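Take a look at the structures listed below.
Every read-out reported here was derived from the displayed coordinates using simple, explicitly stated rules and does not represent laboratory data. What you are looking at is a predicted structure, and each value in this text was computed from that prediction instead of being measured. Cβ atoms are built from the backbone, for glycine too; each structure is taken alone.
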Structure 1
Amino acid sequence: MKKVAFLLFFIFICSVAFSTTILFPEFNAYTEMNSQSSMFTSYRIDLVFDTGSKFGVKVGLGFKNYNITSFTSNIVNLSSLKIYASPAENLYLGYFLGKNITLGYTELGYRGFQFHQRPNFEYIGYKDLSGSGLEIYMDLMDAQFQPHLYLYQPNDTNIVNIDTVLYLKMENYTLEGYFGINNVDVYTASQQNTLCKRFGLFVKTVYGKLDFLMGLYSPDSLLSEMPPADSFYLNITEHIVIGYFEQTLSLFSRPNNYNGYAENISNDFDFYISAGAKIDNFGAGLENSVLYSSNYELSDRMGIYVYFTMDNIIYKFGIYYNLMGNAFSSAYGGFISVIGSI
């Protein structure tokens, strides 16, 4: 309750003191009723107060919670705080505590709480860049090109990391390049043979009739070594609209470590396909998700869905039935999913 009161007070002060624009760069909420007659809700929400050019300050709040089963639970859970100032034109300096960004973030295809319901394994992207530290970035080419530099201490460590993320955002595509090392003390880490690299690439096209994305990321590995194959994150998704026909196909491989948590799978392969009809902002159809791993047998879940889009938010309703396997938590159920950004 104290957290809720503090949050409401903070929002009130920001709204009164400044002429702010309130944005939701990430909004992801999911509620399911399953065959055990139990209901749960999970969410991830980012909220930004932008005071504009007059004050040059941005304040970001992040909220994240899993498997809420009743109103007596701790519903509001603050997961991140970000504060940015602009000391010069197109230059921003920021401090963050908790999650800063999600690398390879996507709202398309096979992702989110609908398919992976365990805490910290929602797979809405490669991983959260989180901890406590500083960010420096610039808006170049009318904000189409943004180089970001992060100096931060990840959670539960005493080592300062350095990461760079380059964004190129054009009308019909987005490119995200990522590279980092696990210790800003490069000399000492090199002498001790503990200096690790990490890298990745994310590409997304948006043409309306044919959308495509590919995310490929490698976790920490010694500079002199190749990372093992099952440590990579791979997501390839295509989305096609032809007339009133709509189809989505995703191929997905989960890493053996995600967001700092060890994943209990190996040699995995996930496959998702949906097909149906789309008229303006409304759609309906069938979807099927298949999971395979050496840790469990082949699993297959079929579902029916309907959705509509409003103000960049996708509201999706569906029911599902597990055809085979034990990778999914319940035999059948229904769900409501709200995903998007404002």
Structure 2
Amino acid sequence: MVNLNYYWKKKTLLSFIAVIFVIIIHNSATNQYSLPPDPLVNTTHFIHNTLAYGIGAIAVPIFFFISGFSMFRNYTSKLYLRKVKSRVKTILIPYLIWNIIGLLFCILYTYTPLSTIISGRETFTPTIKNILEGIFLYKYNFQFWFLYDLIIFVILTPIFNFIVSRKWLGIIFGIIFLILPIFTESFLNINLYFVIFYYLGCLFGKHYLKTFSSHLPKKYSASVGVLFIILLIIKILAIYNLLQLPIIISQLILVLLLVSAWFFSDLLIPKSKLPNFTNEFFPIYTLHTYFLAIIIKIIYLFLPKTSLFLLINEISSTVLTVILTTTLAYFWHQRLPKSYQIMFGHK
């Protein structure tokens, strides 16, 4: 029997953890400081690179995998239009609203003193092309490339369904999607490195729903955890060029990291209900770049520009961004549920 309650609990927890690592990936504190190398500067870079590009490397793949899995967990061709209609509310409308907000924010950043307290934003040049790219191609809301790709994948759902419904065709396209980044990085503005993870979600949601929605016994989860740690060490060694990994091997390691993390996380799922704030992963994803840029700049401006405070900035800006965005999202959800549903696509 499929335990969808357990699946939703795992999906929520993994999404919340993944969005924290997305914040770490986008943390640009090290770019603010022009400091010569010393033990603390090197430590800060090591912490950032290890968390962002080691463990954090599976953050976005997790989002794509969950999206594909959720799309296909009860998919039939008759449900396609209903699924699309649902995702217009949960993905497309928030995507367009926040892209417009990002565009307006960029205009303010360009023509007001806002740039003195915010770091790392692109300036605005008033052209029709920039306006259209801002609204429809996330030019001024860069983290929304993920939603753009997801919108395209939703449109292509009948094609994905045709592929995964046929065993050998599914295997062939799995191999194609795995090696595709060797030949080209993007198509129709889609980042092709991540197609394999959405595709795996489709495949497992279609054929292995029970397996990926069930609680793995502790001894098996712990065993998978050992594999996860070994793969993670390999990934980290590759970051520091201690291992040279071809693209296809790197992609395969990410696939195995994703699957092992999925089952390893069974050790983290509580029997009781998850805290309410873990449901706010999408608002955190949406809001974090604004908060992060402001916090990094404020710490930089008002505290000493030393290697110690670079390390403090790196850590505290991430922690404060998580706390502030989670708190704002939680109270927004509680006090203004209708606008929350429109802006973030869910109740």
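Work out Cα Rg over 2.2 N^0.38 Å, for residues 213-252 alone for each of structures 1, 2, then name the structure with the largest result.
Sorting by Cα Rg over 2.2 N^0.38 Å, for residues 213-252 alone in descending order puts 1 first.
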Who wins on distance in nm of label points 7 Å out along Cα→Cβ at positions 21 and 77 among 1, 2, i.e. which is largest?
-> 2
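The value -23000 for helix-only ellipticity at 222 nm (-39500 (n - 2.57) for each DSSP H run of 4 or more, over all residues; to 500) was derived from one model only; which of 1, 2 is it?
2
With FRET efficiency 1/(1 + (r/R0)^6) of positions 69 and 165 (r between Cβ atoms, R0 = 25 Å, to 0.05) computed per structure, which member of 1, 2 shows the largest figure?
On the way: 1: 0.10; 2: 0.95.
Largest value of FRET efficiency 1/(1 + (r/R0)^6) of positions 69 and 165 (r between Cβ atoms, R0 = 25 Å, to 0.05): 2.
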If relative contact order in percent (Cα under 8 Å, 6 or more apart) is calculated for 1, 2, the one returning 12 is structure 1
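Given that distance in nm of label points 7 Å out along Cα→Cβ at positions 157 and 189, derived from a single structure, equals 2.2, which label among 1, 2 identifies that structure?
2
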When mean count of other Cβ atoms within 10 Å over residues 269-276 is calculated, the result is 17.6; to which of the structures 1, 2 does this value belong?
-> 1
Value 0.97 of Rg/Rh (Cα atoms, Kirkwood Rh), for residues 149-196 alone was derived from the coordinates of, among 1, 2, structure 2
Comparing FRET efficiency 1/(1 + (r/R0)^6) of positions 229 and 301 (r between Cβ atoms, R0 = 35 Å, to 0.05) across structures 1, 2, which is largest?
-> 1
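Of the structures 1, 2, report the one carrying the highest value of distance in nm of label points 7 Å out along Cα→Cβ at positions 85 and 333.
Largest one: structure 1.
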